[in-house]
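These are the structures, in structure tokens.
The numbers here are math on the coordinates, done by the rules we state, and not lab data. All values derive from a computational prediction rather than experimental measurement. Cβ atoms are built from the backbone, for glycine too; each structure is taken alone.
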Structure I
Amino acid sequence: MKGGLLNETTRPGLTTIRQEVKYLFEPQEAQKRFAMLGKRIPEKIVGGCATSYRVSVYLDTSQYDLCRAELQSNGRSVKLRVKDYYLYDGYRPVIGDKYWLEAKVRVGTTVEKSRFAVEKRAVEKALQHGITERLSPREQEAAEAFETIRNGRTLFPVFIVHYRRTTLQDTELNLRLTFDEIVTYHRPLKGLFVLYDGISRQVLPPPLKVETKWVVELKVSGSVPPFIEEILDPARQVNYSKFGVGVRELERIGLLR
């Protein structure tokens with residue numbers, strides 16, 4: 001990103017830089033660890049709910065430049081994506097009117113991420129021609145990081161990841177634990193950002209891949225308390241990336257040849 005893991009200097013306020021480590025647990029294992037950690041770390045409540053649904057639409061050029069780079073990477077990953085969030089009111093998904101555009105760079109377990117919100121009606125144009133909406137100074141810096149990676153290229157959705165997330169968060173320790181279940185990978189819908197007001201499981205096509213395990217992630221900017229390491233067990237850490245899994249699914253079906 002502009003001024004960070006890409007250029008080795010960081011401007012304050014531009015992005016979040018933290019350590020991220022991941023684990024894959026069978027559902028029963030994950031639930032057990034969630035219960036143990038939940039005794040020490042409060043759940044993050046969003047819109048009155050502890051659990052929300054997340055959609056990550058990964059973006060690339062028509063030549064799949066970012067996907068090809070991911071296949072050749074050695075501990076380094078660069079990705080651009082559109083994020084959407086929703087809850088349920090009974091059986092009806094409650095979807096907002098903005099998407100989040102994110103740029104994320106990973107080197108080993110060190111991650112730098114920037115993000116900014118864009119009206120959903122403006123996203124298609126933004127991915128083709130760049131950001132033209134008026135943004136706050138902080139959002140403008142995040143948009144510059146996004147544009148630095150995009151480098152003037154037109155972007156398209158290449159695959160979608162959908163999952164249900166529950167989060168434990170301790171603001172004093174500056175850490176979050178996310179528990180993602182029912183992680184599914186999908187081909188993008190035609191006219192995704194034009195024909196749909198939002199993206200929920202109801203509108204997605206059948207998945208290319210279903211992750212049967214829970215993806216558990218520890219995100220921390222400081223030291224990790226010993227009780228967390230005892231419960232999660234560092235020996236269980238895995239090199240798992242939703243972007244990497246999705247890219248390999250595209251390769252499997254022949255899109256990256």
Structure II
Amino acid sequence: MKNNFLIIGYGSSGRRYARILDKLYFKKDIYIISKQKHSFKKITFNNNLKKIKFKMILICSETHRHYHDLKKISKLNYRTNILVEKPLFHKLINFNDSKKNIYVGYNLRFDPMIDYIKKKLINKKVQYINLSCLTYLPNWRKNIDYQNSYSANINKGGGVTNDLSHELDLANYLVGIKKVKFTYKNKISNLNIKADDFSIFFGSSKDKAPIIINLGFFFQIEKRQIFLKTINESFLISFDERKIIK
């Protein structure tokens with residue numbers, strides 16, 4: 001018996017999921033809803049999707065289309081797992097479907113270094129956490145000009161705050177965001193984009209620890225790290241060097 005998978009959107013994340021699924025050693029069919037060229041089974045929302053039983057549905061369309069695509073899938077009454085590429089939506093939207101198992105693709109939670117730190121924090125009070133992701137958008141996708149990517153357009157759900165929201169999720173996952181005190185986002189560089197390229201977040205955790213998050217799109221010297229302080233220990237998690245300094 002074959003397992004059927006449906007991927008909506010064939011951008012960088014859609015291609016990545018299709019490649020991973022294709023390598024798994026069991027019988028399967030991978031269906032893609034996209035105008036882009038691919039070697040998998042082509043399908044559209046106009047096809048009778050109800051006739052196909054999907055093992056999993058992955059929504060990898062542009063961020064501003066997530067709600068639209070999720071609504072369409074919801075109307076089909078599938079009883080299956082649905083994975084939506086992060087962030088879930090590009091703005092605050094009230095969506096509720098208790099019949100579905102809907103997950104958001106914050107896969108950085110499963111990084112071995114994060115898993116190590118998460119275990120280290122059990123029964124410990126965090127006094128301070130600072131998360132930084134400073135990157136250079138023109139280096140992201142080699143196949144397209146960065147100016148034409150959805151990341152460069154706030155109307156398509158782009159912008160540094162949406163695209164680098166892993167850091168917000170990791171802060172919440174590691175220490176729990178209790179209160180937001182100040183946020184700032186703006187377009188301050190000479191990148192030719194129509195979206196925020198810099199943002200800062202100040203908040204506090206459930207243990208009243210300060211939380212600081214720095215995100216940027218225009219840094220040629222790239223850096224992604226977490227600095228975390230408990231009462232008796234300090235940790236520096238460097239994603240660039242793949243190491244933890246304690």
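Here distance in nm of label points 7 Å out along Cα→Cβ at positions 136 and 192 was derived from just one of the structures I, II, and that gives 2.7; the source is I. Each of I, II could give FRET efficiency 1/(1 + (r/R0)^6) of positions 64 and 208 (r between Cβ atoms, R0 = 35 Å, to 0.05), but the derived value 0.45 comes from II. Each of the structures I, II was assessed by distance in nm of label points 7 Å out along Cα→Cβ at positions 24 and 56; the largest value belongs to I.
When you work out Cα Rg over 2.2 N^0.38 Å for each of the structures I, II, which one comes out largest? Before the final figure, lay out each step's value.
Working: I: 0.99; II: 1.10.
When Cα Rg over 2.2 N^0.38 Å is calculated for I, II, structure II comes out on top.
A value of 16 for relative contact order in percent (Cα under 8 Å, 6 or more apart), calculated from one of I, II, originates in structure II. Quick check: -5000 is what I get for helix-only ellipticity at 222 nm (-39500 (n - 2.57) for each DSSP H run of 4 or more, over all residues; to 500), calculated from one of I, II. Which structure matches? Computing helix-only ellipticity at 222 nm (-39500 (n - 2.57) for each DSSP H run of 4 or more, over all residues; to 500) on every structure in I, II gives -5000 only for II.
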